[in-house]
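Nothing in this text is a laboratory measurement; each read-out follows from the coordinates by a stated rule. The model shown is predicted, which means the values in this text are computed figures rather than measured ones. Cβ atoms are built from the backbone, for glycine too; each structure is taken alone.
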Structure 1
Amino acid sequence: MSHASRFYIDGRWVEPADPAWFDVIDPATETVVERLALGDARDVDLAVAAARKALPGYAATSVAERIALLERIVSIYELRQEEFAQAMRIEMGSPITFSRKFQVPRGWLHLNQMIDVLKRFKFEETMGSTLIRHEPVGVCGLITPWNWPINQIVVKVAPALAAGCTMVLKPSEYSPLSSLLFAEVLDEAGVPAGVFNLVNGDGPGVGAALSAHPDIDMLSFTGSTRAGVLVAKSAADTVKRVAQELGGKSANILLDDVNLQDAVTRGVAACFTNSGQSCSIPTRLLIPRGLMDDAIQIAKTAAEGYSVGPTTDEYTQLGPLVNRAQFRRVQALIQNGIDEGAQLVTGGIGLPNGIEKGYYARPTVFAHVTPQMTIAQEEIFGPVLSMIAYDSEAEAIDIANGTPYGLAAYVQSADQQRARDVARKLQAGSVHLNYPPADFAAPFGGVKRSGNGREWGEYGLREYLEVKSMVGYGA
């Protein structure tokens with residue numbers, strides 16, 4: 001049975017106080033697939049009270065008990081992988097193959113990584129005669145986005161559970177189906193009542209209530225920089241800890257010694273990840289000026305080879321954008337690129353050929369983009385690549401660092417040491433050298449207006465812990 005009309009509070013599915021109703025729309029078909037109850041501050045109060053009541057008991061559980069709980073969650077999650085894949089296909093338009101191969105596995109990969117961290121993490125250590133204790137920060141408010149629904153939930157819920165915290169989750173109202181499934185998994189795994197709570201809602205109704213709540217000790221937010229600023233301001237009055245993973249405009253520097261065919265082709269693929277709806281993907285491709293003409297042809301061929309179509313088709317590579325508002329925003333930014341004089345290599349405004357319904361954007365590549373153009377500065381969140389020419393390595397670094405964002409950066413070179421030297425100069429929380437595989441133990445997060453704090457692995461766990469010094473403990 002669907003739980004879209006209820007919230008998960010204190011170990012039970014409960015009716016909202018006075019719900020507003022939100023239509024969940026499949027962006028591939030523009031049809032309503034579910035009606036979602038949205039809560040308000042009264043529902044948040046109930047959930048926070050449940051989390052506060054459960055905190056002492058759960059904080060006192062042993063590490064072994066928390067490991068066993070996380071292992072049960074993994075086991076149940078794995079049994080329901082296809083349900084999660086279909087939910088994310090329907091709610092946010094992830095093509096089914098991408099959903100199965102990338103969206104769903106992120107859940108158990110991060111859970112297993114947290115289990116590994118928990119097995120070796122030292123919650124107590126001595127420093128001379130002082131005992132250093134790592135204790136749960138308390139009740140956590142978790143606000144997650146729609147673009148990687150399960151990934152973003154797990155990288156908050158898993159470390160909170162591992163640390164001994166209790167929590168209230170507000171997932172995006174645009175991707176509620178997978179989060180409701182995840183609540184079912186946690187319930188079946190035996191998460192104690194009140195430890196995990198879920199209240200659906202929008203930013204003004206539930207997000208603001210969470211961020212301002214005096215009984216929330218920490219607020220972890222992933223979303224736009226604009227919304228992150230509002231969250232931080234709302235949280236300031238209660239001096240709670242705030243961790244944020246916000247927007248990005250990542251540069252991908254191709255040095256002049258690369259295999260151009262491979263580097264550009266893989267750069268297009270990275271930019272088009274999740275139909276371009278990822279905050280850390282490389283959306284600015286920086287090319288030595290003398291290689292630009294060849295790079296344009298490679299990028300054009302690569303982009304035009306992408307299959308755009310029904311999310312149910314296993315061969316579809318690019319799905320729709322999440323909703324009509326996002327579609328219109330991406331269309332406006334593409335038009336802005338044309339109006340500001342960038343060369344439209346392929347794609348452009350309008351629906352892709354052969355598609356008449358759905359919020360699909362055309363795979364788009366711009367060349368001869370200048371660093372100050374809007375499409376080189378603003379996060380687009382669609383399958384749109386901006387190719388920028390540079391004349392020297394120093395200029396490339398300046399261009400890469402020349403946005404308000406600093407979430408990720410990329411460097412490609414035939415000389416690994418040269419790539420390392422450039423990477424050290426880039427202002428980003430993560431720098432990826434020569435298209436490496438994902439490292440789920442590495443800290444993930446940004447600098448500048450891309451946020452603060454880190455997720456993934458041990459660094460993610462530490463965000464949910466307070467440090468206590470017991471001076472003279474060993475005297």
Structure 2
Amino acid sequence: MFKLLSYTLLTVLTVDLLATSGDITGTWTSPILPKLSSSDSDINPLGKPIDSDTESWIGSLINIGAMVGPFPFGFIAERYGRKISLLLIAIPHIISYITLAVSKTVYLYYFARVLGGIAVGGGYTVLPMYVAEIAEDSNRGTLSVTLNIFWTFGNLIPYVLGPYISIFWFNIILACVPASFFILFFLIAPESPYFLIGKNKMIQAEKSLLKLRSNNKKVVENEIQYIKSELAKNESQGTFINFFKTRIYMKGLIISVVLIIAQQLSGISAILYYTQEIFTAAGANGLKPEVSSIIIGVVIFFSSFGTPFVADSLGRRLLLLISLLGISLSLLALGIYFYLKNSTNLDTSAISWLPIACLVVFIVTFNIGIGPLPWTVSSELFPTSVKPYAASLVSFACWTTSFFVTKFFTDMKKSLGEGETFWFFGGCCLVAWLFTFIFVPETKGKSFQEIQEILER
């Protein structure tokens with residue numbers, strides 16, 4: 001099996017570099033916002049500290065771009081191919097990081113964050129689609145959730161580098177990640193066989209599959225027939241209008257959108273964007289806020305390694321249920337800490353370790369389920385003919401929700417209280433747990449056609 005996977009795995013690991021580029025833009029704010037709030041011109045290239053409103057816009061504008069990104073890149077993926085779409089996504093990433101490296105005005109920061117967001121939205125739309133289409137049914141889940149390892153590595157990089165080097169060199173280093181992806185992916189990766197067969201490019205599809213399946217011609221011949229059969233079954237319903245008229249697709253869309261909204265209503269974006277500020281607000285725990293942030297980044301990264309090994313054994317549904325319950329409990333405890341600290345006269349110094357412990361539990365349980373699996377499930381619920389439409393809509397829902405969470409996180413803390421804000425996020429996860437228990441089907445190891453039959457029933 002490993003031999004069969006070898007070139008497929010190499011291709012997936014190459015495309016995963018684009019996932020790293022995307023999630024760098026998320027935690028980029030954690031070390032940078034404190035620098036932009038500094039009065040020291042050697043640290044702050046803007047020359048004066050930013051205010052809270054500017055801070056919230058720098059943090060949240062990535063989501064405005066990410067709302068837009070799914071649609072042009074989803075269109076390109078459907079019309080011109082998954083490979084060209086992914087290559088084009090790297091370009092705004094590179095431009096964004098270079099702009100952030102040299103910017104001296106806040107408006108260029110705004111521009112770069114929106115541009116980076118467009119690339120993020122495109123990446124989250126096309127990446128799961130491409131990986132699901134080059135994988136086999138037996139290892140699709142494992143390969144799909146490798147994206148999460150590289151997403152979380154992207155989260156880790158700003159925590160480790162950002163506090164200790166200048167904004168200029170920090171962003172120059174970051175620009176090297178999408179640049180490396182562009183070169184390697186261009187040289188290594190084949191086009192999706194599903195796309196090629198859908199466009200009746202049978203010779204190119206055979207070459208693509210021969211690469212991916214390590215020149216096993218018998219396997220390739222059988223897979224081509226299987227893909228052709230599957231595409232033929234869904235060809236008549238492959239238009240944008242028919243997508244909304246088909247009951248099975250609407251079921252899949254509702255499940256995918258609810259899961260992705262639940263992912264964002266866990267508060268993950270706010271926690272990642274404002275990690276250092278959360279630890280500063282939590283008070284002394286014996287560690288500097290930037291060191292606590294690095295610990296969280298390391299936990300994010302290493303906890304992501306477990307999911308690929310259990311996604312195809314324990315199944316998506318069980319992992320989602322475990323994940324949502326763990327997140328709810330960790331946010332409940334984190335909310336209690338902030339409530340005791342800010343709303344009572346009780347001394348919380350004895351439990352100053354609790355915020356970092358809660359966030360460690362939050363990150364670990366997030367990474368085993370609700371973090372990577374909504375994208376995996378979404379890529380599995382739809383046939384190739386309508387997958388670009390579904391992926392664009394799911395990604396749009398993700399980043400719209402993320403925008404409101406990050407833009408108004410500070411306002412929520414002021415109006416509700418810090419503890420009550422984390423309780424709100426935890427309550428949302430409990431509702432999502434109930435929805436998952438009742439409505440979300442198990443998709444592990446099943447073909448696209450088998451999944452369609454489950455939704456029909």
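On relative contact order in percent (Cα under 8 Å, 6 or more apart), which of the structures labelled 1, 2 is highest? Mind dumping the intermediate values first?
Details: 1: 19; 2: 25.
By relative contact order in percent (Cα under 8 Å, 6 or more apart), the leading structure of 1, 2 is 2.
I have 16.5 for mean count of other Cβ atoms within 10 Å over residues 161-168, calculated from one of the structures 1, 2. Which structure is it? Don't jump to the answer; show the numbers that get you there.
Working: 1: 27.0; 2: 16.5.
It must be structure 2, since only it matches.
In this comparison of 1, 2, the computed figure 105 for volume of the Cα convex hull per residue in Å³, for residues 9-104 alone is attributed to 2. One of 1, 2 was used to compute helix-only ellipticity at 222 nm (-39500 (n - 2.57) for each DSSP H run of 4 or more, over all residues; to 500), and the result was -25500. Which label is that? That value comes from structure 2.
For distance in nm of label points 7 Å out along Cα→Cβ at positions 153 and 225, which structure out of 1, 2 has the highest calculated value? Before the final figure, lay out each step's value.
Values: 1: 2.9; 2: 3.9.
The structure with the largest value is 2.
For which of 1, 2 does Cα extents along the principal axes in Å, for residues 81-360 alone, calculated from the coordinates, equal 64, 47, 36? Walk me through the numbers on the way to the answer.
Details: 1: 64, 47, 36; 2: 70, 44, 37.
The structure behind it is 1.
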